[in-house]
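*Asks:* Right after this note come the structures.
What follows is calculated from the coordinates using simple rules that are stated; it is not laboratory data. For clarity, every value in this text was computed on a predicted model and none was experimentally measured.
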Structure 1
Amino acid sequence: MSEPGDAPRDWHFHVEDMIGFCERLLDCTAGLDKAAFVASPMAYDATLRNLELIGEAAARIPETVRNCHSEIP
């Protein structure tokens, strides 16, 4: 997150952040079936947090970039 007075980050960095959060999410859930995932509060909470972070980073992608890549939800 940027601090007040900081220059805004280039949108490419937010995409890189999203990829990193996806990788963390995959690491947290590797080898878990649904039952093991639900039974693991740490894996469950880490997954939810990384999904939140992906959403926050996605919200920072400029509308002009989103419009150029409408094939990506």
Structure 2
Amino acid sequence: MKTVSLKIDDSIFGETERILARIKKPRNRYINEAIAYYNKLQRKQILENKLKKESDLVKSDSMSVLKDFGEMDYDD
């Protein structure tokens, strides 16, 4: 495990301490879980941005293919 020193806003620290007193969880565990949750959220955001960018790259080709299919004669 790594040791990290950080500065936390007084209001965030106070709220965290009040929550910890109620849920009976060690501060270290709580902060680790919070960082893990935020990392997961950020990974999802990164993936979403990547997929949006890639979708935008193929958008015009996809529209062209749809147009071609729309113009096909299916009378067989």
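*Asks:* Which one of 1, 2 has helix-only ellipticity at 222 nm (-39500 (n - 2.57) for each DSSP H run of 4 or more, over all residues; to 500), as calculated from the coordinates, equal to -28000? Don't jump to the answer; show the numbers that get you there.
*Replies:* On the way: 1: -21500; 2: -28000.
Working through the options, I get structure 2.
*Asks:* While we're here: Thinking only about percent of Cα pairs over 14 Å apart, which of 1, 2 has the largest value?
*Replies:* Working: 1: 67; 2: 78.
Evaluating percent of Cα pairs over 14 Å apart on every structure, the highest lands on 2.
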